[in-house]
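Peer 1: Next up, some structures in structure tokens.
Every read-out reported here was derived from the displayed coordinates using simple, explicitly stated rules and does not represent laboratory data. It should be emphasised that the depicted structure is a prediction, and the values quoted were computed from it without experimental measurement. Cβ atoms are built from the backbone, for glycine too; each structure is taken alone.
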Structure I
Amino acid sequence: MRISLIQDTIYWADKVANLKKTGEQLAALAGQTDLVVIPEMFTTGFCTDDLHLAETMDGKTIKTLRKWAAQYKLAITGSFIATENKKFFNRAFFVFPTGEIDFADKRHLFSVGSEHEHFSAGNKRMIVNYCGLNICILVCYDVRFPVWARNVNKDYDVLIYVANFPVRRINDWDILLKARAIENQTYVCGVNRVGVDGLGIEYNGHSAMLDFKANPLLTFPDGKTSIQTTEINLEPLQRYRAKFSVWRDADEFVIE
């Protein structure tokens, strides 16, 4: 599977500008990739208290993503501000080229940034099958909570985090992505934004694609917009899991 990571700035609370830019980037990737990963809250930035920006699953953002996925024959994953039954969510999505869509809401809300005061936490983990790989998609702060990401009985082959992770804690991001790859014996993809948001918070990216030993397959320039593509395959991961079967000794548990 060819996977493309988009590390870019996000126009603060400007859905029109962000959708326009993303559409242009996806058009340029058509025919060159199978899956495109874009940052958390890609249409707005981390506007946790601007709830007028929220949309339903029938809103413009999802309709546009479905159109692009079909038009450019690729899958798209990221997150946006969603609303449902008068509640609000930081909602991760996976849009297939067929237009089919799966989604799950961010489990761990960033209380330091008051996200929990406005959004509701998710209660399910999204794992989709695409191009012969099982892919788990989580959101930003979820990276700090290994239990939620635990790869029980090889549930998934690729773990994706979409994020708005600030520069002042970027060392944590770098380390945690590697830890999630090693402990779960999985490919890990982390896509983070760059630039300064409307609250004056700075982001410098450090997006990465890691293999199951936490070796870098893709690294990104510090603080700069960059779009990169690599190819990952199931076979070397299966060989590694068979040879070094740490997953067999993992604790069994159920999250309620």
Structure II
Amino acid sequence: MALKEPPPYVAGHNLLLGKSVLITAAAGAGIGYAAAQRAAEEGARAVTISDIHEGRLNSAVAKLRADTGLQEVYGKLANVTVEADVRALIDDAEARMNGVDILINNAGLGGSKLLVEMGDEEWSRVLDITLTGTMRMSRYMLQKMQPRGAGVIVNNASVLGWRAQKEQCHYAAAKAGVMALTRCSALEAADYGVRINAVSPSIAFHEFLKKTTPLELLEELAAKEAFGRAAEVWEVANVMMFLASDYSGYMTGEIVPVSSQRA
């Protein structure tokens, strides 16, 4: 019988001890915030999070400090579709944290729409945030990491980069692009000692997903998973922490599934 209850929350093991971490789109209750919390719990010396909503960002920074005890938590408004914002975010994080050791590219945008009903603007917006935004962040971050000969980038892809699903042409194309970007950029960055990998979650419930996807569809997809449930956001973040840590030191260009991969 499938287990529908999540496992107990996993305590930190200092996987990121002494590291600095920058995470995009990390305010709110999604995977990005879970990754920020996990990074602090795993011993990170400093964490910077970004978002496009000032109130939500400030609340997330305060909550992270209170919940984890880490005071070196910073927030910066940034839109990954704007090159000037990307550069300002990375420059700010570099200055405040004395260099960024780990970048987690979490920013993305989904939605449901049949291809025949989809306008160019809707298609372009999803790809600009989800794929091109990841490229912009990686491109400028590599300009900082490569001269240092060290650094880790973890991208957030999706099972839809592999799996077909109706009404997901734009999002699936963007996430497949993130996978290809991960693999190709990883080969280039390896020459400089920088690693780039990605996670590929199937479905993890959080408030933003519930606002953009019909609940009936979410429940249907969750029921098909091996455990009969969606992932907890922290279960995805746990895999990000592994990829960001020295335990994955010989991994680069890999796409790590966080799901049962069942169609």
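Peer 1: Computing distance in nm of label points 7 Å out along Cα→Cβ at positions 193 and 217 gives 4.6 for which of I, II?
Peer 2: Considering all the candidates, the number was obtained from II.
Peer 1: A value of 26.1 was computed for mean count of other Cβ atoms within 10 Å over residues 153-160; which of I, II is the source structure?
Peer 2: Details: I: 20.4; II: 26.1.
For mean count of other Cβ atoms within 10 Å over residues 153-160, the value 26.1 is produced by structure II.
Peer 1: Something else now. By the measure mean count of other Cβ atoms within 10 Å over residues 57-64, tell me the structure among I, II with the highest figure.
Peer 2: Numbers: I: 15.4; II: 18.0.
When mean count of other Cβ atoms within 10 Å over residues 57-64 is computed for each of I, II, structure II gives the biggest number.
Peer 1: Match the computed value 14.5 of mean count of other Cβ atoms within 10 Å over residues 49-56 to one of the structures I, II, and report its label. Intermediate values should be presented prior to the final figure.
Peer 2: On the way: I: 14.5; II: 18.8.
Structure I accounts for this read-out.
Peer 1: A value of 65 was computed for volume of the Cα convex hull per residue in Å³, for residues 161-224 alone; which of I, II is the source structure? Mind dumping the intermediate values first?
Peer 2: Values: I: 65; II: 102.
The structure behind it is I.
Peer 1: Hey, helix-only ellipticity at 222 nm (-39500 (n - 2.57) for each DSSP H run of 4 or more, over all residues; to 500) derived from one of I, II reads -13500; which structure?
Peer 2: Details: I: -7000; II: -13500.
Considering all the candidates, the number was obtained from II.
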